[in-house]
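Coordinate-derived values only; no laboratory data. Keep in mind the model is a prediction, meaning the values are calculated, not measured. Cβ atoms are built from the backbone, for glycine too; each structure is taken alone.
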Structure P
Amino acid sequence: MNNEKGYLDMLERILNEGKYRKPQGEEGRYELFAQPLRFDLTNNKIPLMTTKKVFFKSLAVEMLWFLSGSQDTSLLKQYGVKIWDIWENEDGVVGPLYGFQWRHWMIDPNVSESHYGGKKEIDQMAEVMASLRDRPEARSHMVTAWRPDHLNLMSIKPCHILLQFYRCDDEVSLMLTQRSCDAYLGVAFNIAQYSLLTHMVAHQLGCKAKEFIWVGGDVHIYENHAEQVREQLEKPILDAPTIGFKRKPKDIFSYQYEDFELINYVHADYVPAEVSPQGKPGQGSLYKAIYD
């Protein structure tokens with residue numbers, strides 16, 4: 001079981017109990033606050049929803065893009081993934097978003113010399129991989145994408161903002177905190193995507209993935225997605241697929257899409273819905289460090 005029922009129950013609660021809002025110039029939506037979900041990843045399960053098709057290639061390539069630390073969409077384009085086209089500027093730049101913050105957290109120059117030996121940036125993801133390997137009992141296996149002083153450079157504020165990994169013995173789990181959650185289009189995508197990351201981290205450490213925990217802040221269904229949600233709620237839940245790896249790269253940053261093997265993904269038909277273009281589409285700015 002992949003707890004798809006928990007996700008579907010949340011969709012139903014939002015429609016039936018959610019607060020309706022329609023901010024000026026935005027799509028109307030139904031909202032609930034602070035919704036948690038848990039997904040069992042044991043035996044290589046990956047919670048791709050089966051009551052509608054979720055595009056594994058897009059979510060997997062986007063995760064590889066995050067791990068690359070890039071501010072532009074060139075890696076996505078190599079694989080024909082277009083989900084960021086609406087937010088990129090004419091140079092293909094979206095700004096210092098998720099992956100850039102994961103890999104290139106810029107250290108305040110005022111403390112660089114005194115506390116970091118002149119180091120210019122922190123690779124949060126590399127440090128977490130090291131701490132999971134060397135100090136699994138630590139309570140600080142954290143990666144954040146929320147950097148307030150960079151928000152105005154981003155074409156959209158980060159939605160999935162905080163990762164906390166947990167390792168006990170040879171099992172790895174991940175909790176993701178997501179501040180803004182498009183429950184129909186985005187959440188199903190992100191649940192599978194960060195479950196994949198959990199499997200990747202466990203694979204690198206020679207461990208097993210145990211659980212993915214998703215915590216949504218402002219969880220909403222856009223008014224123009226309501227019919228698609230109702231249609232999805234009528235579909236039967238099928239068995240979750242599993243994920244395999246064709247090789248073990250040298251580090252978490254060296255995986256390629258071709259390394260993944262999705263096994264037995266059986267699903268209902270894809271039901272399209274319009275993306276709500278939040279943020280500042282096409283207005284991201286390239287961040288350039290000011291260090292000498």
Structure Q
Amino acid sequence: MRAFTLFTSAAIAVLLTATPALAQTDPNPSPPITSARDNNRVTVAVGVASLPDYDGADSNDFSPVGAVIGTVRGHDFFTRGTQLYVNLIPNTGNVGINYELGVIGGIRTDRTGKVDNRQVRALGKIDTAYEVGGYVGIGKTGVITSDYDTLTARVAYVHDVSDTYDSYVITPQINYTTPLSVRTLVSMGVSGDYVGKGFGRTYSAVTPIGTLNSGLRTYDVNDSGFREINASLFVVQSLSGDLRHGFGIGAGVLYGRLLGKYKDSPIVADVGSADQWMGAVGLTYTF
């Protein structure tokens with residue numbers, strides 16, 4: 001499932017984007033970072049989430065989720081869903097502007113396993129897609145509420161290299177994070193998926209043979225376009241007194257809306273829903 005770890009990944013991603021802000025709000029700050037080698041931190045998270053049965057489903061299942069995020073020798077990395085992002089530009093950890101130029105590797109597992117809906121299940125499983133790509137972005141601290149809030153804009157591109165959907169996905173993303181203290185962070189984000197026509201044919205179309213097997217009407221997608229938009233709200237609370245060390249807990253909600261020709265697919269319009277809700281709670285540990 002595309003959204004398998006999206007919620008938990010985004011929840012702990014605020015730890016990375018807000019690290020400079022947390023350093024400034026700490027009443028007993030650590031010595032300043034003197035080199036990229038000193039800027040090492042890793043956060044892992046595990047939890048449970050309510051996720052759609054497939055992209056476009058009208059029912060949710062509870063699933064375990066997990067994610068990792070961190071900085072090693074100044075290079076940020078994080079998981080977003082079933083994708084791994086690695087920034088090739090070192091982050092100094094200083095308050096101000098930070099740039100991103102990175103690589104992405106991942107898999108797409110939507111409808112690769114058991115699907116609850118009988119008609120969609122009759123269409124057959126889709127092979128796991130293996131994706132590679134890259135991203136660019138820019139982040140700025142000191143935007144609205146204080147000198148320490150962070151606004152990050154990013155555009156990601158991945159291409160299927162396994163011939164499962166033999167196309168691409170472009171994902172613009174905007175995230176705003178504000179630390180309420182060294183113990184509490186709030187993060188809001190919006191993103192969208194612009195997909196190539198191969199993606200639409202694989203995940204939204206119903207072939208004539210598929211109609212015979214499932215009873216769903218035949219449907220085709222012949223061009224590219226925006227497939228989905230998402231909006232999220234997350235809160236992360238430290239259990240150890242400092243989000244940069246020890247245990248924490250994250251919770252929140254993500255709403256997605258399928259668009260246009262992808263919303264009109266029979267797996268959505270006839271037996272599913274264009275409105276996609278996800279919610280989760282999880283534990284984090286930072287070291």
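Brief remarks follow.
- Which of P, Q yields 3.6 [distance in nm of label points 7 Å out along Cα→Cβ at positions 159 and 255, calculated]: Q
- With distance in nm of label points 7 Å out along Cα→Cβ at positions 231 and 247 derived as 3.4, matching label from P, Q: Q
- Origin of the derived value 30 (relative contact order in percent (Cα under 8 Å, 6 or more apart); candidates P, Q): P
- Entry that produces 2.2 once distance in nm of label points 7 Å out along Cα→Cβ at positions 175 and 239 is calculated, selected from P, Q: Q
- Test item: mean count of other Cβ atoms within 10 Å over residues 111-118 calculated as 10.4, pick one of P, Q: P
- Each of P, Q could give helix-only ellipticity at 222 nm (-39500 (n - 2.57) for each DSSP H run of 4 or more, over all residues; to 500), but the derived value -4000 comes from Q.
- Of the structures P, Q, the one that 6, 27, 36, 24, 6, 1 was derived from, the read-out being P(r) over Cα pairs in 10 Å bins from 0, in percent: P
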